[in-house]
Structure 1
Amino acid sequence: MKNVKTLALAAAAVAVMSAPTFAADRGDDIRAGDYSWMQFNAMYAFDELPSSGESGHDYLEMEFGGRAGVVDLYGYVDVFNLASGDSGDKAEGTANKMFMKFAPRFSIDAITGWDLSAGPIQEVYISTLFNWGGGVIGEDVNNVSVGIGADVMVPWLGKTGMNLYGYYDINAKDWNGYQFSMNWFKPFYFLENGSFVSFQGYVDYQFGADEVIADSGTTTFTSSGGAAYFGVHWHSDNYALGYGLKGYNDVYLLKDGGTFGLETTGFAHYLTATYKF
């Protein structure tokens with residue numbers, strides 16, 4: 001499929017048609033306003049999907065991000081079942097120990113020196129997203145998505161990252177559909193000691209993929225599906241505590257109750273304790 005070419009050309013067209021003014025808030029210095037952050041999240045997931053039964057597990061998430069010149073970065077590394085417990089879906093001998101998401105975006109505004117902001121759109125990016133599992137090479141999760149993104153001012157939520165990608169399965173060497181993602185972080189209640197409560201979360205939705213039907217006639221992979229996380233977290237300078245509700249619908253395009261007999265539609269709950277560096 002030619003998803004990536006189409007999306008890249010669309011990004012280039014936006015840049016060419018825009019007026020040649022320097023990117024907003026950075027002037028001649030593309031490193032103005034650079035920042036970085038990192039935090040460790042001790043987490044527990046209840047009823048996480050997809051699942052074939054018991055699906056609760058603990059994990060440590062090393063989360064990071066920031067801005068450096070033209071690059072806007074977000075990512076994390078998850079390490080599952082830290083104490084190698086004998087219960088939960090990460091206790092089996094075949095369960096993967098690690099997973100990594102790496103999502104650099106490249107600002108077209110900063111690269112060209114032009115201000116592409118318009119209306120609620122603050123900045124435009126060439127967006128990439130990498131998902132890597134910690135299992136056997138060629139068998140575990142190994143995909144990349146490429147497309148166009150933007151920071152968009154949304155009523156009440158404020159600045160929200162939005163990205164539209166073409167999805168490429170590296171293992172299968174195949175372009176297969178698209179993904180829309182958005183994420184937000186909205187402080188909404190402030191305490192006298194300087195801490196605050198935020199509403200934060202994300203949506204990942206895949207669509208336009210090839211449906212796969214097994215010889216038995218049951219659906220293995222659907223053409224669309226995704227997940228959304230809605231969290232309420234308390235933050236101080238160095239710590240955070242949070243609860244999140246995550247909704248799934250044929251997540252990872254696996255048909256709920258399909259060929260593999262997995263539950264892929266429903267809800268999960270997450271508890272988080274964070275230390276910030």
Structure 2
Amino acid sequence: MTRLLVCGISVIDYVHRVEALPQGALKHRSTDFRQIGGGCAANAAVGAARLGGEVTLVSRMGTDPAGDALAALLAQAGVTPLLARGGRTPLSSVMVDPAGERMIVNFPGAGLPSAPPDLPAFDAALADCRWPEAAEAVLRAAREGGKPAVLDGERYTPQALAELATHVVFSAPGLQDFTGETDLGAALAQAAARLPGRVAYTDGPNGVVWAGGPHVPAPAVEAVDTLGAGDLWHGAFALALSRGEGLDAASRFANVAGAIKCTRPGGWKVYPTARDLEGQ
């Protein structure tokens with residue numbers, strides 16, 4: 001079993017199902033509510049574990065009831081948590097409409113530890129940008145060990161972190177923020193010129209577009225809940241790289257995993273398993 005090291009944010013998500021995403025300073029009513037685990041890195045780690053990886057998650061959370069609940073959820077999800085505790089746990093309020101689109105308001109936590117822990121051995125690494133000190137340590141360790149190192153390129157991605165990764169996969173808004181370009185083609189070309197590794201952006205139902213090719217389309221599905229699908233994509237992609245898969249195969253594997261999640265409302269318990277992807 002390959003060992004994947006994931007680093008970044010873990011969150012408690014308060015998820016409301018709504019008839020339409022809220023607009024204006026009004027009261028809004030939800031049709032359903034759930035409290036689930038979330039966060040870019042945590043979602044990716046759980047997704048990779050359910051797909052058959054041996055996953056360690058380097059993350060931080062508060063010494064508060066939310067942190068206790070989140071640590072327990074991670075352990076139950078088959079992930080090995082390597083946690084730094086202190087301060088207040090990150091939280092998100094999430095609204096999901098009938099088409100599966102979501103609106104998120106995130107509290108990133110406060111007083112969280114900054115020093116990263118000692119890292120275990122691994123075959124590939126994935127980091128987001130929410131804990132920069134730990135992300136740098138993980139990406140540097142991967143580079144020094146000649147391992148694949150994937151960076152989840154959200155908004156506010158630092159150039160210095162992106163330069164350490166072998167693969168930087170942006171969201172479309174993250175790529176636009178990184179480059180200042182609104183045209184995604186021009187933005188992708190600029191990012192590729194600035195960074196030494198492979199660069200791409202994910203584009204929901206359109207799949208993933210790599211600078212210099214390929215464009216790997218996603219399976220067509222009827223989406224009911226896109227929450228966490230992009231994070232799961234990163235986890236599945238990094239897991240595939242850790243198994244020695246090439247760029248095309250790893251992208252297809254991640255596309256299928258993300259698409260399956262979009263057809264299933266809910267959190268970690270409905271993420272696809274290795275069996276779901278057999279024959280895909």
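For volume of the Cα convex hull per residue in Å³, which of 1, 2 scores largest?
The maximum falls on structure 1.
Identify which of structures 1, 2 gives the largest calculated value of distance in nm of label points 7 Å out along Cα→Cβ at positions 142 and 158.
Once distance in nm of label points 7 Å out along Cα→Cβ at positions 142 and 158 is worked out for each structure, 1 has the highest.
For structures 1, 2, calculate FRET efficiency 1/(1 + (r/R0)^6) of positions 70 and 150 (r between Cβ atoms, R0 = 25 Å, to 0.05) and state which one comes out highest.
Across 1, 2, FRET efficiency 1/(1 + (r/R0)^6) of positions 70 and 150 (r between Cβ atoms, R0 = 25 Å, to 0.05) peaks for 1.
Given a computed value of -2000 for helix-only ellipticity at 222 nm (-39500 (n - 2.57) for each DSSP H run of 4 or more, over all residues; to 500), which structure among 1, 2 does it belong to?
1
No lab work stands behind these numbers, since they all come straight from the coordinates. Computed from a predicted model, the values in this text were never measured in an experiment. Cβ atoms are built from the backbone, for glycine too; each structure is taken alone.
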